[in-house]
Structures are given as C-alpha cells and as structure tokens.
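Colleague: Following are the structures in question.
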Structure I
Amino acid sequence: MAPEVKEVSAALVKELRELTGAGMMECKKALVETSGDLAKAVEELRKRGIAKGAKLASRIASEGAVGSYVHLGGKIGVLVEVNCETDFVGRSPEFQELVKVIAMHIAATAPRWIKREDVPVEVTNKEKEILAAAEDLQNKPAPVREKIVEGRLNKFFEEVCLLEQPFVKDPNSTVLDLITQKTTKLGEKIEIRRFIRYQLGEGLERRSADFAAEVAKQIEH
C-alpha cells in the first residue's frame, strides 16, 4: 500500500474537481487517501457516488427559485437565484431550503463573485501585485515567492468567491461541496446563477457595526 501523503497541490485538486464535479474538500481528501494518484482518486469518488454530479454538468438548468433573506431589523438583504432542471425539484422543500440557506450564507459572508472565473482579470492581477510586494517575501527565492503568492491568492478567492467560501453551517465544507451534495441527492444540475446583497448604509460614513457576524451567528443555529 502506497504511503499516505499529507499535502496535494492546488492544481491537482482543481484537475480532479473538473474531472468529477466533486467539491474541493472531497477532491483533496480523495487525493490524500490515494497518495496523489489522480486515476485512483477519480475511482474513489465514483465509488462514493460523489462524482455523479459531473454527469449532469452539461445539462441545462433553467428552473429553480429566487430566494430572499432579510436580517432581523432590516440591516442586510439578499436576493439569490438558484437554478435546477425541473419545476418539480424547484418546488420541493429540500430545494427551497437550499435556496434559503444560500441566501443566509451570502448575507453572512458578503461574497463579491460566484466563482473565481468571474473575478475580473485586472482585480486578480492587482491582488497578485499586492501579494508579491509583501515585505516578508522580498528576501525569498523567486520560486518560493511565487508559490507563497499562489497560496495567498487562493486564500483571496476563498474569501471573495461564493462557491469557494467555507459554508457557514459547516466550515469544513465549501458552498460548492453543498451544491455538489444536493446535485447528487436530487439528481439534477443545480447552480447559483446570480445574487445581490444590500447592507444598510454601505458606502456611507457611519458608526461601525458587524452585521455580517450577527447573521453568521444566527445561521449556525
């Protein structure tokens, strides 16, 4: 039996994710358990039934629901459109609950984009520039510096991209993991199409209040 590896590259995790449609955490776990063997990791995910969602990726999801959430007192409001394939699933209690939970998550975490591919190139390049200029990197060899910048850039995406954020109700999973699980369970392609989040007084000079933390606290219960 091959020795278990403790770390796998982000590129390998991404490749497995694209092959199977499984969530990032599930992909990383499978790769660790198979010592980084991509083929074995795909097989492992298929055995668990997690890769099933990949078969649905090419289908069209045009049904679903628009969900909303307004934080107590009207401080934060969210509208989100989550799509599925059929009206039957779209009207189901489980799908409706999913939409509600996603709206609450958005209220709590304030993502800026749905996935990293949505982040404008100029924003990504500017973030790279800022990260590369960090004082603690200046005396490190170029290859080491590049690797650290890549890791910190991935952390940036995890903070601003909805699908890569740790899910508020289960920080060990991402929002993408949640979507993948529901896709597998309901047997239909599910995707978050768009969202908008309003926060009272956002952009105005005013007393500081961490409304997002209040929402996060509420959603945990």
Structure II
Amino acid sequence: MSAPEPQYIFDAQEKPSLPLFQVPLIEATDETVQGYGCLVDDPDAFDIQIVQWPAQGWRPVDAGTGDEAGYVEGVFHGEWTGDVLMGRNEAVNGEYVLGWSTDPQQASNTLATAPRDQVLLWHMNYHPDGGQLFYPLEGLPFVVPVALPGDDLTPEKVVAFWCDGSKGLYIHPNTWHEGIFPVHDRQRFLDRQGRVHARVSCDIGEEFGVYLSVPLKR
C-alpha cells in the first residue's frame, strides 16, 4: 500500500504533539560532508550531477541520452512567520511548512512564542534525478538536515550540518534532506537542482512517531 501524497501547506495545529528526537549538529567542513556532498566556493564554477533515466528492462538506455534535462535555478526563501518556519523555492515553484520552533499544537502563525533555536522537523525527501546546491546569497550561516541514501531512513541516521555562510552546500543525488534552515529570521539562497525534480518523501512524524529537533545554534 502506497503512502499518501505529502501535503506541504497546512496549519501547524493539524499536526499532533509528538516526542522529540535530538539531531546532532555538525560543523560543515570538507571532511564532515563527505558522502553527503561537498562545500562549494563558487556556484558559477560548479556542475550539478544529473542522473541518467533508469532502464525499464534489460535493454540499456542509450549512452548520451536520458540525462539531458539539465537543471533549474531560482531563489529559495527561508522565513519564520511566528513559530512556523516556511520555505519557498522559486526553482520548482514550491512552498512548504518546514517545521516549528515549538510543539505544533501550541505554535503561533503570527507571534514568536518560543526561541527560534531549533526546528521541529516533520518531513524529509530526496531527489533521485540529480544533485542540489544551496548557496547563501547574504553570506549568513544556515543549517541543513541530511541523511545518507537508502530508503530505510530512521531518525538515528539524520545529522544536521551547520554552515558558516562563506560557502554553499551541494548534496549528491539520493541524499535525504529538507529545505535550508536560516539561522536568522529570513534568508535567501541560490537553489540549483535537477529539472525533472523527482521527489521521494518520508513523513517522519507518521512513520516514527517523533519530530526531529534540529538545532540552529552551535
């Protein structure tokens, strides 16, 4: 039985109160991000990996085909509205509730009733068609939760990278992630990702009965 299609725009109170699972916060360096992706100094000099369309049977996809869609580019906006962290991705015309700073049953859409020092994350996804680059346009720090590829995702496999804002973060195809978490109230990022935009999702709350508590402060 297939999982229901995720709904990305909703009132926080539609989600239940759940226990929190603490995600470790790791400083993003060339060494720590290995396997997940890499740090990027200059987005204009960096290529996005596009994955070849998979063969449907024993006949292979012709060489030089199936990976020609390229990538799309736009601005990803991360902005707090009260206790709710919203994301808007112009590259794929997407808008999302990324999480909350407090129990969603208590979260306000207008006022900050809790410190914005964590994001309670309800969802993660990955893109099998290509990699994705997040580059901070204001040069401010940001946080990205990630997990290594594989459909057997569990909360224990998730880490969060704290990026100091001097470089962008590129993640490989199939790497679990969620939108960029701003350390300040609102930030903008260059987003570059595969044009096909295939997305595989996991509703953390429904599958595991917890929200991931992702720290925003070192």
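Colleague: For which of the structures I, II does the calculation of Rg and Dmax of the Cα atoms in Å return 17.1, 58?
Modeller: II
Colleague: Out of I, II, choose the structure whose coordinates give helix-only ellipticity at 222 nm (-39500 (n - 2.57) for each DSSP H run of 4 or more, over all residues; to 500) equal to -14500 when calculated. Write out the running numbers ahead of the final one.
Modeller: Working: I: -14500; II: -500.
Value -14500 for helix-only ellipticity at 222 nm (-39500 (n - 2.57) for each DSSP H run of 4 or more, over all residues; to 500) corresponds to I out of I, II.
Colleague: Follow-up. On distance in nm of label points 7 Å out along Cα→Cβ at positions 66 and 90, which of the structures labelled I, II is highest?
Modeller: Details: I: 1.2; II: 3.5.
Ranking I, II on distance in nm of label points 7 Å out along Cα→Cβ at positions 66 and 90, first place is II.
Colleague: Identify the structure, out of I, II, from whose coordinates relative contact order in percent (Cα under 8 Å, 6 or more apart) was calculated to give 25.
Modeller: I
Quick note: the coordinates plus some simple rules give every number you see, no bench work behind them. It should be emphasised that the depicted structure is a prediction, and the values quoted were computed from it without experimental measurement. Cβ atoms are built from the backbone, for glycine too; each structure is taken alone.
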